[in-house]
Structures are given as structure tokens and as C-alpha cells.
Structure 1
């Protein structure tokens, strides 16, 4: 499993579509690494339920938004502290 623990953005204020890279922190022995948006989207599509964000004691699954271009977001759970935009920006 991977937890996304940081993001990089192309502009501020950040939006989900402006995220360019995600830091995939391995939680089950996988290597941790920065992943560009297109590769992250491909990975989440192929591995649903395997990538998440946590914060404030809550955890949210990461899913693909089928826009043009596609991007990632957390599944809605009413807890903003586990959203991608709540993560540190590098």
C-alpha cells in the first residue's frame, strides 16, 4: 500500500488539477518515491484501493477523476484533513 504524504504543484493557490507530483510513501515494504501525475493516475487505475491519504485520524482512498487530463482526488468522506490539498507542498 502507498500513502500519499506530499505533493508538488504548478501554481498557487493549489488545485487538484495543478498537482504535478505525488509522494508515494510505501507502507508495506514498497519503495517510497515521487510519482508524476500521469504515472500516478495509471497506478491508481490499475490498483484501486491501494493508495490513500490520511490526516486528523481519518483515512481516505485515492481515486481517479476522468477529466482531460485525468487527475487524482480523495474519495469524499466529509473530512478535509485527509484531502490531497491538505498535504505539505514541496
Structure 2
């Protein structure tokens, strides 16, 4: 871990995760609940849409306030974000 901090790799990977969350927020057809300031996107999504998302093979966590959280990581690819964006667009119709 120290090596990742010293080399700057930790910051690079965190910046990538944050960029993927920004990318996802721009594709998001559901209302974004909070500003995207890190690697998480919180949205308003009804139960029917959430069920359709799960049926499509994607899992997200619903919080007690009803918001749904999407998380991006250092390993999240632009292609995965775009694929998820397409699924979200489809289930939002």
C-alpha cells in the first residue's frame, strides 16, 4: 500500500474510479440525488426499475432513504459504464 501512495498509483486509480462515476452520471436516466464528488452515484429509482435492473444481471444497493447506489472502482471500464448506461436507458422507458 505504501508503494501505491509513494508512486502516485493510488491517486491515479482513485481518479479513474471518480471519472467512471462522472461518466455514469452523464448517462443516468434516473434523477441523481447527490452531486457526484467521488466514485459513487446515488439515484432515485422505483422498485419496478430496480427489479428490471437486477433481472438484467446488475446489482446495486438500496439505502433506507430509498436511494440506489452505483459504485465505480479502479477496475471499472468505460465499456462497462456504457453497457450499464444502455441497460439503464432501456429499463427507464
Structure 3
């Protein structure tokens, strides 16, 4: 990946992180240290499952989260690789 590509990806990550609900979702996942469903996160943050799902889509598109499907549930987790490469130390600040 070239420096320009890295800068472009970092810019997209910062755009996605500019939303307070997405930051709150990342904080919940980081502190939970486990996969969580949209419903679990929605309950913790008092936001609807569909709203959480929308924000997860945005987070996933820039590589900040991973999604695993099991039956009809989506299990979400942080993508530590992306955080370590593009935002080292960010999770520790939450």
C-alpha cells in the first residue's frame, strides 16, 4: 500500500469516526472484549437494532469491525489489525 493509499484510507476512517454513535459502539465493543450482536449493543446504548446495524455497516466498510453470521444473528467485533495499523493507541484512549 502506498503512502497516498494509506492517507486515503485513514481519511475514510476519520470520516466514519466523526459520528458519536459509532464512537460509542467502538467503546462498548472494546470494553466488552468479545463479539456482540446489534441487539446487545443497542440495549447498552439505548438505540435501535436497525440504527446499530447501519452504523456497523459504516464501520465495516472502512475495516474497523468484523462481522460473523450465525443463523439469523450478526456477531460484531473490532478489527484490531486496522486499529493497530491506522490508529495505534486509539482504543486505549476510550
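Please compute percent of Cα pairs over 17 Å apart for structures 1, 2, 3 and give me the label with the greatest value. Walk me through the intermediate numbers first.
Values: 1: 42; 2: 50; 3: 46.
Top value of percent of Cα pairs over 17 Å apart goes to structure 2.
With relative contact order in percent (Cα under 8 Å, 6 or more apart) as the yardstick, tell me which of 1, 2, 3 scores highest.
Details: 1: 29; 2: 33; 3: 26.
Evaluating relative contact order in percent (Cα under 8 Å, 6 or more apart) on every structure, the highest lands on 2.
Work out the source of -18000 here, i.e. which of 1, 2, 3 gives that when helix-only ellipticity at 222 nm (-39500 (n - 2.57) for each DSSP H run of 4 or more, over all residues; to 500) is computed. Don't skip to the end; give the middle numbers.
Numbers: 1: -3500; 2: -16000; 3: -18000.
Checking each candidate, the match is 3.
Taken together, the values in this text are just the output of simple stated rules run on the coordinates, not laboratory data. Worth saying up front: this structure is predicted, and the values here are computed from it rather than measured.
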